[in-house]
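The structures considered in this document are given below.
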Structure 1
Amino acid sequence: MKTAAICTIGDEILIGQIVDTNSAHIARELNLLGIQVKHMTSIGDDRGRILAELGNCLDQNDIVIVTGGLGPTKDDITKDALRELSGSRGYKESPEQMAHIERILGARGIPLIDTNRAQALVPDACTVIPNKLGTAPCMAFYGLGARGQAALYSLPGVPFEAIGLLPDVMDDIRRHFALEAITHHTVVTFGIPESTLAKQIEAWEDALPANIHLAYLPNPTIGVRLRLTQFGGKADFTPYLKQLQAILGDAIYGEGEDTLQEVIGRKLRSAGKTLALAESCTGGHLSELITSVPGCSDYYKGSVTSYSNEVKMNVLGVRSETLSRFGAVSEPCVREMAAGVLRVLDTDYAVATSGIAGPGGGSLEKPVGTAWLAAAKKQADGSVTVATQCVRFAASRAVNIERFASHALDLLRRNL
């Protein structure tokens with residue numbers, strides 16, 4: 001199994017001025033090729049550190065991919081460090097990249113100056129992969145590292161340029177290395193905290209073959225993804241997935257990149273059913289999730305953001321006695337909200353949320369992070385049934401709202 005390291009260069013990453021998105025894209029592409037990423041690092045604009053870190057990565061891996069430090073300014077010192085690291089004697093001009101630079105600048109009406117020309121100069125030991133989207137080319141070096149078999153690819157740091165070069169870089173890697181397969185299969189769960197989930201499937205995980213690895217990928221909106229990975233060989237995860245399904249049941253709601261809103265959308269569309277929302281504490285976030293799915297107009301009619309009690313009463317038909325006796329954050333209130341919006345918008349299903357997102361507004365009985373959720377369903381005889389759930393979280397306002405919305409979606413999913 002070939003291994004790789006990904007290195008980003010630039011002080012702007014280390015001080016938090018920009019977010020490194022390149023590494024994630026590169027890691028995904030390498031993984032698809034069957035290359036295991038063993039190391040990621042960020043290096044400041046320091047020549048000695050660049051040489052030391054890249055040298056170490058080359059000694060320990062087959063492939064090193066570098067982004068950043070290739071601009072026309074004086075603080076971009078990566079190219080000269082790579083000249084020394086590769087044993088190059090000097091620089092050569094890349095005719096292909098020079099032609100791209102002239103085309104790009106000409107299209108923008110910008111005169112060609114020395115700093116632009118310098119972008120086409122590369123260490124004489126490198127192979128150029130032209131960058132058609134920018135001025136700095138990708139530089140490829142072979143035969144590096146302690147074993148003399150490692151390859152290094154240096155890409156510009158601008159994300160759309162780096163990502164645009166990846167297909168050509170991956171093709172070059174295929175030509176230079178014999179690669180094995182890495183196979184993934186992901187199942188998505190909701191409603192079981194990560195620590196509880198790990199304990200629940202501990203025996204199953206311990207029984208997995210040595211060449212199959214399990215990763216836990218938690219997300220407050222999506223749930224916990226369980227990713228099975230097999231390194232090398234022909235993968236068949238079927239028996240392990242059947243065992244997992246028997247343990248977790250309907251806590252598993254999808255596969256791969258599935259989200260709750262996508263799975264709900266597919267179920268509603270296939271059944272020819274419609275949905276409405278009545279939101280209080282989620283303030284429209286639930287609607288945002290539902291409408292993030294292309295084609296949701298097939299089943300989603302709309303929502304009422306009933307933040308005030310007046311809207312709950314005057315639009316949704318929540319009784320004043322319910323609010324005075326139980327309060328807005330209560331099971332009776334969300335029951336009436338869900339049934340009310342189902343009636344007002346004439347849908348088959350409805351979801352309602354009412355809670356205390358924080359940071360203020362809580363009480364001993366109903367602390368911050370408390371929410372009541374409801375999922376209503378219109379029966380064939382015209383009657384309405386409502387399922388409810390109370391959740392409590394202790395997070396920031398934004399995270400509480402995310403969790404209220406995702407648990408409301410899961411309550412709907414379980415009642416479809």
Structure 2
Amino acid sequence: MAGIVVVGAGQAGAALVAKLRALGFEGPLTLIGEEPVPPYQRPPLSKKYLTGEMALERLFLRPASFYAEKDIALRVSTRVTGIDRAGKAVLIGDERIPYAQLALTTGAVPRRLPAEIGGELDGVHVVRGLADADAIAPEIEPGRRLLVVGGGYIGLEAAAVATTRGMEVTLIEAAPRLLARVACAETAAWFRALHKGRGVRIHEGVALAHLTGAAGRVVGAELADGRRIACDAVIAGIGIDPDIRLAAAAGLALDNGIAVDAEGRTSDPAIWAAGDCASFPHAGPHSSPHAGGRLRLESVQNAIDQAETVAANMLGAGQPYAPVPWFWSDQYDVKLQIAGLGAGHDRIVVRDEASGGRSHWYFAGPHLLAVDAMNDPRAYMVGKRLLEAGRSPDPAALDDPGTDLRALLRA
């Protein structure tokens with residue numbers, strides 16, 4: 001009997017199959033992943049797992065026994081080669097797995113440095129999967145020199161880990177400043193100061209021209225302005241792209257990822273998508289540039305929440321997905337927590353707390369769009385709850401250091 005097949009055994013895929021069983025789905029259920037291990041957490045890969053503080057088994061989202069207990073056919077080390085939409089089957093070489101409904105949770109693939117500028121030299125890495133972290137781990141040794149290409153959160157987290165482990169770290173960013181796509185200038189300046197204070201050399205507004213190698217291994221880099229940097233290893237944190245290969249080959253509609261409707265259904269009514277690979281309609285605050293458009297989110301929170309919504313909708317719930325996005329990043333002893341999406345802001349309100357925490361509040365006119373909270377969980381919690389309620393505090397009240405943030409929830 002044809003059941004539900006889920007392709008992509010990451011955070012979204014694991015959440016989707018678990019939710020289907022929790023909601024009472026009793027039919028055949030298959031989860032297919034290319035990696036040789038059960039679904040696992042990705043955020044610790046560039047942090048505690050990389051430094052040896054977290055064992056492999058602690059990465060797993062569920063013990064391997066969970067899938068057998070829930071009668072979920074987990075197939076690891078398995079690459080899906082195609083989708084037969086007319087015949088409603090997933091293809092694995094010559095094997096066919098029939099489906100009544102199919103979910104694509106294929107995630108994203110990291111952008112790599114081009115081969116023509118030295119991206120294929122030994123010692124050049126990306127941070128996305130378990131194999132990447134295992135390849136990087138031997139490189140993280142005191143006294144060695146690391147070049148980080150990219151000043152987004154992945155690059156900054158890698159720089160923090162390497163610096164903490166005693167490496168000499170240089171970070172380059174082609175954009176005029178760090179975090180240019182994802183955070184305001186105030187947040188970027190705060191993290192620039194944090195990293196420089198720990199000894200990271202930061203070069204903004206300059207691109208990588210090419211890497212140089214010796215005996216097939218990276219030994220240095222030349223920047224677009226002619227500067228040369230010696231290094232023993234390179235980590236590229238230059239973004240990710242949605243993994244749309246199967247969807248594109250199957251002729252599904254694409255729009256910055258696999259295009260889905262508000263419930264998570266693709267252009268084929270029998271196929272759904274969730275997580276990093278899927279773009280969905282987003283209303284958002286009317287002041288946001290995302291309002292009335294489409295959005296694709298790259299976060300653990302989105303992967304779980306969207307996958308669980310899709311699971312319910314595969315069983316007929318008819319629930320639209322309308323998230324208030326939230327994210328986090330750990331760097332040194334700083335926890336950054338973000339609620340909302342700050343794009344399109346025209347004002348930032350900065351709050352410093354006596355505890356040492358700081359928060360940056362994004363406004364478009366009178367409308368609150370997002371908050372960045374650095375070691376300030378109260379500001380994050382208040383901001384997130386205001387956004388979830390569709391409420392905007394008075395910017396002047398936020399600007400007043402005497403304002404009790406919790407009072408904003410009662411106003």
Structure 3
Amino acid sequence: MEHYYQPEIELASREQIVAWQNERLVKQVKYVYDNVPYYRKKMEAVGVVPEDVRSIEDLHKLPFLTKDDLRDAYPYGLLAVPLEKAVRIQSTSGTTGRRVVAFYTQHDIDLWDDCCARAIMAAGGTAQDVVHVCYGYGLFTGGPGLNGGSHKVGSLTLPMSSGNTDRQIQFMVDLGSTILCCTPSYAAYLGESIHERGLRDKIKLKAGIFGAEAWTEEMRRDIEKSLGIKAYDIYGLTEISGPGVSFECSEQTGMHINEDHFIAEIIDPVTGEVLPEGSKGELVFTCITKEAFPLLRYRTRDICVLSRKKCSCGRTHVKMSKPMGRSDDMLIVKGVNVFPSQIETVLLNKGYAANYQIVVDRVNNSDQLEVMVEMTPEMFSDSLTQVTEKEKELVAALKAMLGIYARVKLVAPKSIVRSEGKAVRIIDKRNLYQQ
């Protein structure tokens with residue numbers, strides 16, 4: 001049986017959702033124009049005033065915001081309320097440049113908690129459940145978001161945070177945790193650890209809500225089997241609020257976006273043009289209920305597809321697919337879109353560490369793709385024949401994932417240069433020929 005936290009919203013008619021969005025968008029554009037000088041300048045630069053936006057049909061007239069804007073405006077440049085009204089910040093674990101800092105009023109936190117409560121109830125959660133949260137707490141949004149959502153549902157909440165696996169499992173057994181919230185990779189690790197300790201029959205888990213990193217359908221099935229649960233996906237980003245921007249229901253064919261709070265668009269990542277429904281492109285969000293940090297047309301860089309196909313769970317809000325990669329690291333090889341995240345998925349599934357480099361070259365007017373992968377220390381002692389076999393296995397797995405041939409070269413551990421900032425994943429030699 002489906003559970004809904006706010007059925008009047010989650011099951012609202014399309015007309016009602018559009019009416020909410022139109023009214024809230026018009027109000028929000030004026031609010032941002034009046035209260036955020038940084039964004040007002042961006043609007044003026046493209047000749048747009050609030051009166052030009054009368055409904056969601058006019059959304060495309062507004063300029064985009066990007067992570068660069070957030071860095072340029074750091075720390076207070078996009079804050080839309082006086083400091084005394086903001087009650088919290090959350091921040092991303094950014095690897096380069098300035099961190100992204102997002103602000104919340106108490107009202108913002110209440111609405112965020114509601115979104116996470118919807119996700120917990122979509123995963124079958126009720127007031128009778130014990131929700132075990134081992135996302136990180138602190139600046140990271142995972143722990144605080146699911147913690148607040150669990151309180152709203154009325155579940156017993158275990159604010160475990162991440163790490164200390166022995167304690168996680170002890171509480172899981174002693175307190176009868178029924179819903180697990182963490183990253184998919186930690187869920188997989190917990191599954192292994194529970195089996196190693198012979199405690200599988202002492203665990204009462206029925207569902208898991210996993211997000212904050214990319215994970216494959218294969219990983220989902222492995223976790224479901226290992227923990228004996230149904231595994232649900234959840235999506236969010238600090239800039240927009242945190243987890244709960246969208247979430248999976250029992251159908252598990254994409255994540256329902258909370259459209260009463262966020263308007264989603266899909267754009268061509270190169271031209272910025274809005275694409276029709278069903279097109280694959282970059283996801284853009286506009287916040288229509290946030291007070292402290294209301295981003296309009298924020299480019300997430302995540303590539304996905306939106307679908308309004310009727311859902312068996314009864315929810316009417318649009319669904320987004322799992323992100324299929326990021327527009328800021330997309331390569332086009334032989335006319336095919338290739339994302340490092342796809343290559344990483346294959347390597348992790350095959351037991352390799354994520355230490356690799358992609359080299360693209362052009363030979364006789366034809367694109368060539370090579371992936372250099374560091375061997376694990378154990379593999380380094382393998383014979384040449386064994387190494388060649390492993391390379392062939394990876395070639396086949398990459399062909400299945402990417403749809404094109406990639407040469408694979410296994411290299412010695414620690415031989416790929418480490419970078420202090422973001423790892424240099426791609427060397428595109430084709431650009432040299434165009435200069």
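Values quoted throughout were computed directly from the atomic coordinates according to the rules given, and no laboratory measurement underlies them. Owing to the predicted nature of the structure, the values given are computational and were not obtained by experimental measurement. Cβ atoms are built from the backbone, for glycine too; each structure is taken alone.
Figure out for me which of the structures 1, 2, 3 the number 167 belongs to, where volume of the Cα convex hull per residue in Å³, for residues 81-232 alone was derived from the coordinates.
2
Of the structures labelled 1, 2, 3, which one yields 2.5 when distance in nm of label points 7 Å out along Cα→Cβ at positions 25 and 65 is computed from its coordinates?
That value comes from structure 2.
Can you say which of 1, 2, 3 returns -9500 when helix-only ellipticity at 222 nm (-39500 (n - 2.57) for each DSSP H run of 4 or more, over all residues; to 500) is computed? Mind dumping the intermediate values first?
Working: 1: -12000; 2: -6500; 3: -9500.
Checking each candidate, the match is 3.
If distance in nm of label points 7 Å out along Cα→Cβ at positions 9 and 345 is calculated from each of 1, 2, 3, which structure is the one that comes out at 4.0? The partial results should precede the final answer.
Details: 1: 5.3; 2: 4.0; 3: 3.1.
Matching structure: 2.
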